[in-house]
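Throughout, read-outs are computed from the coordinates displayed, never taken from laboratory work. Not measured: the values here are computed from a predicted model. Cβ atoms are built from the backbone, for glycine too; each structure is taken alone.
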Structure I
């Protein structure tokens, strides 16, 4: 899963070390650059769990890793060179939200949508993401396929972290200093995060 996975470059090296040829490398977690572990590896190492949502929501596109190896990556993960040997990740509006430094193995966040929010009104004007019907249908179809066609335990990974969501929206420094400097704002902020997590987990479990 996303907390216990293997980076794509390390996965490539492992395949070479074990003299396993063929197959493709699919990066299902673009930010961490985590590789989708192939069936041959699951069997070789006696794995009994498979992750539900590794890349299935967005499809795939061609991509090159930091060592120039051609791989596949989630199609909605859009990147552009940063002019320094690394690259930026862009959101749907073209805003640079993450950056992989030269020879870096993953992307660091550089854009925090609520970094400069100071009032409750600022929070009320910002909409968090709710799982779409299309995403839920794809999750349902994948879960059914894995249940009927494999013997693996199916691991659904919902997320739902206050800390990571707070960091992503406010930035680490702002989020942590809010506890001391802006507690009323922080309370409303955490309430907003809780509401969206409860909405999403209900949809996910259904």
Structure II
């Protein structure tokens, strides 16, 4: 069964298709493995000493705690995406594999680009997200911004025009807010949509290969 954009498929139809089921369950299984290793990985990177970037924008931008707006937007858009996933097996499959690739690519990029956190960083209070980091706030998961990339991922995977408008706006707002909180460098934020788009294209290719 082909899950092409513009066609309508119900979960009852998709779930009886062995190929779809294999792709979805494989993606979920790999996500579970990746997230289970996150606490060990982020504990390791917190012990490293990296570079401190000279970020002109952060130097002129006063640091403020905007944890509540960040938390509200991220999980509000997350609930919207979950609703669309429940309605559409095609969106579910694309989202699962894109999220998997973003999770893996961030491990790679953070490992290769060793940075110390920006000056005046204010810890981001997000009790839901922090559970994936072992229940503690991590300061060196910098390049690239997972918060910004995930919002842009939703923009790429969702299909309704109103959903795309909302997630594109949320991408911009989250990018600005994490800079205001000084939890990311400008470089981390501006490159995040590029990585998300690359992961989106690779996931599309992978899903056609098996």
For structures I, II, which has the highest computed value of percent of Cα pairs over 23 Å apart? I
Among I, II, which structure scores highest (criterion: FRET efficiency 1/(1 + (r/R0)^6) of positions 60 and 84 (r between Cβ atoms, R0 = 41 Å, to 0.05)): I
Out of I, II, which structure matches -22500 when helix-only ellipticity at 222 nm (-39500 (n - 2.57) for each DSSP H run of 4 or more, over all residues; to 500) is calculated? II
Read-out relative contact order in percent (Cα under 8 Å, 6 or more apart), computed value 18, structure in I, II: I
Looking at structures I, II, which one was distance in nm of label points 7 Å out along Cα→Cβ at positions 116 and 172 calculated from, given that it came out as 2.3? I
